[in-house]
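What follows are several structures.
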Structure 1
Amino acid sequence: MPTQLQKAETMKALHEGSETFLIPGPWDVASAKVFEALGFKALATTSGGLANALGKLDGQVTLEEKIAHCRALSEATSIPITTDLENGYADDPEGVANTIRRIAETGVTGGSIEDWSGENIYDFNHAVERIEAAVEAARSLEFPFAVIGRCENLLRKKNDMDDTIRRLKAYEAAGADVLFAPGLRTPDEVRAVVREITKPLSVVAMSPEMTLADLAEAGARRVSIGGGMAMAVYGTLIDGAREMKEKGTFNWMKGITAENKIDPLLEGQ
């Protein structure tokens, strides 16, 4: 099993490389091991997927639950993991710094800090101070922990590209290693951001019409799926359960094939 330092160096090389890479979002140990078995180079945990796995809504997971989750995934896999830290589980900069220090102890190699409190977008200056605190805490570690500065405007119905770019540039100046604005929906929007920054841009795939090649051509460095895969899996669960309850049939079983059984993938780990 690689050390945390080795994993962090691998993640750093991926972020600083010239190739766009896909970084899927596991929500439990099994999904993390499946992604690794299928050849993905890195993982990015999903807050929504974890929340649903715990029977909660996104935003309801506690820091202690996040820590346990990150430790379990890190110990179960040999590839680097960055984690969705929501707002850093704190409003104040020192609280964010403390979260970075604590989450780093789990084995993950980076984490995103968003500028959404759970109720509103943080004031610009306060948002920047939070990233500065996260960066300072990360730099005190003995491995290159990737701080991902995340602007939530586009996900929170604040469709202001100028402010989004302004914030990302400020997070870059504050020392963020990667920049992230979930909600970019077209290659042109991705290009508009990439033109204004120098650090790697992380993009979340928002629709089946947008391909990895499209996003790579637009300049995205890494492409995540957020909680999309978890939602798809739970969608299959809900559809199958409704079929049994309402029709008394089991056609959902037709989706189980030799090619998509999980056991062979877990056996290889």
Structure 2
Amino acid sequence: MTIGITLMGLLVGFLVGLTGVGGAALLTPLLILLGVNPSIAVGTDLVYNSITKLFGVFGHWRQKNVNVQMVKYLAIGSIPSAAIAITALHFFEAAYHNQEQIIRNALGYVLIFVSVAVIIKTFFEKRLRPNRWQSKPLSEKKGLTILIGCVFGFIVGLTSLGSGSLFAVAMIYLYKMKTSEMVGTDISHAFLLVTVAGLLHIGFGNVNYMLVGNLLTGSIPGVLIGSMISSKVPARPLRAIVAVLIFVSGLKLV
């Protein structure tokens, strides 16, 4: 199983490097379909995601691609919201013993939502710009930005999904940003969110460290290989294929 998990990490990392589609949307359902307990799959994926996103944050900070103010507003909403979701799940399990079913169903619906978000980002990004929301300064959208953080943060805490794809679609539609700034801001916020969520899952004992190590062993070279050849491969058709795979995974979990 160790070799199989490492190869799975390699494949997921390769697809992430090649297409930019979030690894959690691919990895978490795969772990559950392979028989990993849903709460362990979510907690493990969040810790794994935190470590992988750390490398991306360093690169974008050096290139000054991060809108710090937006990261702050999103985090004000998302981090407490994710903490509420994780804590509520823990107490639901203690009271009703249905945590795994809640996570499984939530994952299914969010995967379907994420697959639609990936399609929108891939094929309709240019059509979403410009619009009247983008012309407003960030200071006028502070409340909206915090609200977006609250909603999507809760989803991330519950399922580990959406820290990249859902926030990215919101940024495309609501904010006027260069692509590099959008990516850097998205990754920086996602790192903060999944790190805090991962630490909470560690506190509740929902992380398999051996699984994290095996996944990282495969995914780090996978991401590097995928990134190196991404310019030579048409990304849009591949993203569409990955979105379909995510959609099918969601249907199987509902």
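Laboratory data are not the source of any read-out in this text; all were calculated from the coordinates shown. Since the structure is predicted, the reported quantities are computational estimates derived from the model, not experimental observations. Cβ atoms are built from the backbone, for glycine too; each structure is taken alone.
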Subject >> Identity of the structure behind 1.8 (criterion: distance in nm of label points 7 Å out along Cα→Cβ at positions 13 and 77, calculated), options 1, 2 >> reply: 1
**OP:** State the single structure among 1, 2 that was used to calculate helix-only ellipticity at 222 nm (-39500 (n - 2.57) for each DSSP H run of 4 or more, over all residues; to 500), giving -14000.
**Re:** 1
Subject >> Structure from which 1.6 was derived, distance in nm of label points 7 Å out along Cα→Cβ at positions 29 and 85, options 1, 2 >> reply: 2
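If P(r) over Cα pairs in 10 Å bins from 0, in percent computes to 8, 32, 39, 18, 3, 0, which of 1, 2 did it come from?
Value 8, 32, 39, 18, 3, 0 for P(r) over Cα pairs in 10 Å bins from 0, in percent corresponds to 2 out of 1, 2.
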Original post:
For which of the structures 1, 2 does the calculation of relative contact order in percent (Cα under 8 Å, 6 or more apart) return 45?
Top reply: 2
